[in-house]
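No value in this document is a laboratory result; all are computed from the given coordinates. Owing to the predicted nature of the structure, the values given are computational and were not obtained by experimental measurement. Cβ atoms are built from the backbone, for glycine too; each structure is taken alone.
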Structure P
Amino acid sequence: MFGGRPLITAAKGVLGHTTGAAGAIEAALTVLAITQGTVPPIANFRRAEHDWGLQLVSGRPRPHRTRLALSNSVGFGRQNAVLVFRPF
């Protein structure tokens, strides 16, 4: 579906606990990443302890033409949502 190993990023380290707004903010950041053609790095992340073959974005934003992006929001009290975005 993704055509290879997808790039992985996370906004939690920058956003903190925004409770009810977290999902909306992450969705907006996902759309922004698609429109700008770049994947932002995970804040304060240098390298993984284990090599699981994941493409975790660290250090600097990575240019990437996204065909499909997944925004996964997991909240307190089982308030979970997964949104899939693609460019027009």
Structure Q
Amino acid sequence: MPRYLIERDIEGAGLMTPAELKSVSQTSCSVLNELGPQVQWEHSYVTDDKVYCVYRAPNEALVREHAQRGGFPANRISVVSSVIDPLTAE
């Protein structure tokens, strides 16, 4: 199944409290439960004004539907073509 990197512009994302992050996570999981197991959230990175999320889904349309239902921006969605790390150099 394809992996997607979703870039979300969220002003002040890095200032969100643990309670706010928990609430956003709960909303995301609730929508994922509605969509079924074909859309999977792997993890997210929170920076100052952006959140980068990694998802697995059969297509981009389901990633966009998750964002719409959850009320999250999905400013850019990119298909991950490869993953590299230090082991790639060996």
Structure R
Amino acid sequence: MKREAFEEMGMEIEVGHFIGCAQRYFFSTNEYKYYLSEGYFYLCEMGKQVSEPTEADHLFIWVEPIRAVENLFHEHQIWAVHEALKLI
């Protein structure tokens, strides 16, 4: 997770409490097949910005949890946001 945060945000993070693991099967209308999306969710603390992101095809913006819930596609990601809010 630390490497992903560095590559995709150019930021250091501290990995915190494990929220849980959840899965969701979904059908890709672009590829016409089913996928299993599996997520392991943790609370993390933002650290310092140490560089520009190294993956140019990723765009990250920080949003309030309610806005994230409104815009997430996978139900298990929405579940994780709700679970995280119970812990903070």
Q | When distance in nm of label points 7 Å out along Cα→Cβ at positions 10 and 74 is computed for each of P, Q, R, the largest belongs to | A | R
Q: Output the label of whichever structure in P, Q, R has the greatest value of mean count of other Cβ atoms within 10 Å over residues 26-33.
A: P
Q. Thinking of P, Q, R, which structure, once Cα extents along the principal axes in Å, for residues 18-57 alone is computed, gives back 30, 19, 11?
A. Q
